[in-house]
Structure I
């Protein structure tokens, strides 16, 4: 195996500073996300459950623009568009100046992310073949970087920066894969005229970025127009976020100290991690348990598929994808990481909450019983995934310390 090429062989000081800031913000967001999900569950199952239902279904927005939407739709289509915009800028940063800028260095994390997605979706489809749940195969494909980094912050201090960077890179690629799946398989009611308008505005957005045009109000107006046209086209509005993120310029021009992409990402990340994602969890994770037969739901193919897809499919697919790529291509694992570290990353990647809830909302829209079953499966699986990944991180830390002492 060629050990001369490392996925994260050296992290330069500038890249380390960017990486440290990203990890810190996402870790804080993970803590808030956990709190928001817990509040949603408690609120939905309390004596005030009616107020929770009223809150998430409350409609707001101008009806004349067809934007008279429930709050939970605003959270899914609006707030998560900001989340995916930040993810898009992250990915652009990695492709242009980061660990994905060289094809050889990009091969392993990309293969790992794709391996995890393919394995988890395959396991879900096997568990749900011939059932009404098979359409929800996208539920276990996503990795929740905020939750995963929150686990590392609590129990994983002392693990190498390379492991955290590998996890972040894998999760960013996973985000692009997940949004591609949403765009191709979970969009409906296609409107060609609105799609054409969105495409024209996106082209203008991209040209202005390439030409070095810098006028934030113009880009904000364009962004709103792109989001609205995408929403009206039938393509899920979050796709607009990631496309605009990928079009942001991250290379410096003239006498710039900060690129437009890094400036936008730095400004929006605290809002995305600290409000957008937790707010979405608050209005989406409130599954009412009182009307559900836990014994029956646990035995449902949907629950089994999500459970096995995330807990087995992600670690297996990530480790196998990374290993095969390192074994049969010029890419190789960083010398500071072991294959046990990749497996630990795989267990952390089995935490998939935010995008899973989004796909659940889109897949089972208007089907309350299936929607509740999907939420239950996601919440249950993520609870177990957090425990399993925490145990894996603790064991890896103990082994590392024992090896250091020897």
Structure II
């Protein structure tokens, strides 16, 4: 059921739509990334950074964040309308995704007044890009087993970092990293020995090395810390409280908790886009849509897309509908959304017949190889923010109260 809006909100929506339509930047000569994890070169980065700054200056980003930190202090429903219209107009994505959606809300929740004053506005303007330092090589999804060490120098008060982080999106461009590191290897539990830092990326001893991905681009990095010194004020909260703050970050990353600054983090592709592509595709010597099996699969995709959209609307009221499981829909939507993106792109490739073998560097590729790239890139979504396997365990144990698996 469509939400009934007041005349004032309808007027605001029309205003936003017009501004976005009039100010949407021209398509550049180079391909744009389909998500913030795929910003692979400086041209893409500068183009998206300029767009985010323009949206902020127009007053359409961080609308519900406090004025004293650079926000607009307006109702969240206005930011929700802006986010919806960005999807409708299909504007470019917000490049400072980690800052807007994870680091910023975490600083607002757990940071000191000095940290809020220092970091929040540059996140909104895209003047300071953030990356995330959680995952490490060799430990996969076992976040509690972090091995990067942070040792406090008793003379200077600085923390000395040693170790490495993997899959650090935009680490080359970032000014800061939200970092989970081990400050007490002898703590009573592996979780109690962790601390949370707002770490500068340009400190001596910090090096980000780009990772070449299967999709033939960069965007991820491995970040190394070699006796890197960061100031004492980089610590958020108290030593040993890092796990609690990291879990708070993940609720923002998984969409379970609200408070993000707004903006789309992905280039939106829909089943309608796939349908439009299928119209001109030939498979097994005949139009793809003449195949009854493919038509059935297409209808299933439409149904799933509609169900997901309705589920997100339900999630807005889950605190009232199911207070005992208020985070359940958010967790489920993350799982369904990341895996649904894989299914959508895989189907869009399958309908192309022999041309499914062509990639973005081939002039004969359908839609410029958009769907082939999307299929390869989509696997990141079912890993980041918790793998699908981890997500299923969380839903089973914390939402459905099922016993833990052995």
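Just so you know, all these numbers are worked out from the coordinates, no wet-lab data involved. As the structure is a computational prediction, the values presented were derived from the model and not from experiment. Cβ atoms are built from the backbone, for glycine too; each structure is taken alone.
From which structure (I, II) was FRET efficiency 1/(1 + (r/R0)^6) of positions 95 and 391 (r between Cβ atoms, R0 = 41 Å, to 0.05) calculated, if the value obtained is 0.95? The structure behind it is II.
Each of the structures I, II was assessed by FRET efficiency 1/(1 + (r/R0)^6) of positions 207 and 375 (r between Cβ atoms, R0 = 35 Å, to 0.05); the largest value belongs to II. When mean count of other Cβ atoms within 10 Å over residues 135-142 is calculated for each of the structures I, II, the largest result comes from I. One of I, II was used to calculate FRET efficiency 1/(1 + (r/R0)^6) of positions 71 and 223 (r between Cβ atoms, R0 = 30 Å, to 0.05), giving 0.90; which? For FRET efficiency 1/(1 + (r/R0)^6) of positions 71 and 223 (r between Cβ atoms, R0 = 30 Å, to 0.05), the value 0.90 is produced by structure I. Computing helix-only ellipticity at 222 nm (-39500 (n - 2.57) for each DSSP H run of 4 or more, over all residues; to 500) across structures I, II gives -22500 for structure I. A value of 20.2 was computed for Kirkwood radius over Cα pairs in Å, for residues 143-366 alone; which of I, II is the source structure? It was calculated from structure I.
With P(r) over Cα pairs in 20 Å bins from 0, in percent coming out at 25, 58, 17, 1, pick the structure among I, II it was computed from.
II
Give the label, chosen from I, II, of the structure having the highest value of relative contact order in percent (Cα under 8 Å, 6 or more apart). Top value of relative contact order in percent (Cα under 8 Å, 6 or more apart), among I, II, belongs to structure I. Looking at structures I, II, which one was distance in nm of label points 7 Å out along Cα→Cβ at positions 167 and 199 calculated from, given that it came out as 4.1? The read-out was computed on structure I.
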